[in-house]
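Asks: In structure tokens below, several structures.
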Structure 1
Amino acid sequence: MIKKAVIPAAGYGTRFLPATKAQPKEMLSIIDTPVIQYVVEEALQAGLDDILMITGRGKRAIIDHFDRTVEMEYFLKEKGKEDLLQHLLDISELADIYTI
């Protein structure tokens, strides 16, 4: 049974210029959610629990999106913004995500 997903998330995104000059194409949003998050959620719904993302240079935003940000979590907790804090925690706990 397949349990791992490999998501190619590299490349410059030249077809989306100028929108992708400052942010990776995978981080372009549909409503308020980056496209790459929809891909991860779909993999999880299919029963895959390990996600491997193959990224390129300048794709740190993808890694940061799924990683915990302790400083931001502390700030939101101090400001009483529990709903936003929970949203961030939910994203960071979606799956076991590895990048190369």
Structure 2
Amino acid sequence: MKKKYPDVRLLVVIFFGPDFHIFGESIDEIMASYAETESEYAFRNLKKQASQLLALESDDELNHIMVELAENQFKPASWGETWRSFLQKVVERIPD
């Protein structure tokens, strides 16, 4: 999974991981930091990978993949989100 969704993994492990406060205190702030730090190519790939994950119909399958990618560094429930709602917010914050 790490090779299939590398940009999603980077986002959740580094930007939303234990030291997330370095990048911001909200999804909006952290996504702005991601946009400033990462290349436009990575930003587009993040949207593509997150959209592919959101296309999965099964929440169980999505949760399984995301738990594996996050490596216990991020849990969306602590932000009041599910994996699906978190990824939806990420995608919404990436311009076309």
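Read-outs: derived from the displayed coordinates by stated rules, not from any lab. These figures come from a predicted structure and were not determined experimentally. Cβ atoms are built from the backbone, for glycine too; each structure is taken alone.
Asks: Among the shown structures 1, 2, from which was the value 34 of relative contact order in percent (Cα under 8 Å, 6 or more apart) calculated?
Replies: 1
Asks: For which of the structures 1, 2 does the calculation of helix-only ellipticity at 222 nm (-39500 (n - 2.57) for each DSSP H run of 4 or more, over all residues; to 500) return -16500?
Replies: It traces back to 2.
Asks: Consider the structures 1, 2: one of them gives 0.90 for FRET efficiency 1/(1 + (r/R0)^6) of positions 13 and 77 (r between Cβ atoms, R0 = 25 Å, to 0.05) as calculated from the coordinates. Say which.
Replies: Value 0.90 for FRET efficiency 1/(1 + (r/R0)^6) of positions 13 and 77 (r between Cβ atoms, R0 = 25 Å, to 0.05) corresponds to 2 out of 1, 2.
Asks: Then there is this: Given a value of 13.0 for mean count of other Cβ atoms within 10 Å over residues 45-52, calculated from one of 1, 2, which structure does it belong to?
Replies: Clearly, the read-out refers to 1.
Asks: 3, 14, 28, 29, 19, 6, 1 is what came out when P(r) over Cα pairs in 5 Å bins from 0, in percent was calculated for one structure; which of 1, 2 is it?
Replies: Corresponding structure: 2.
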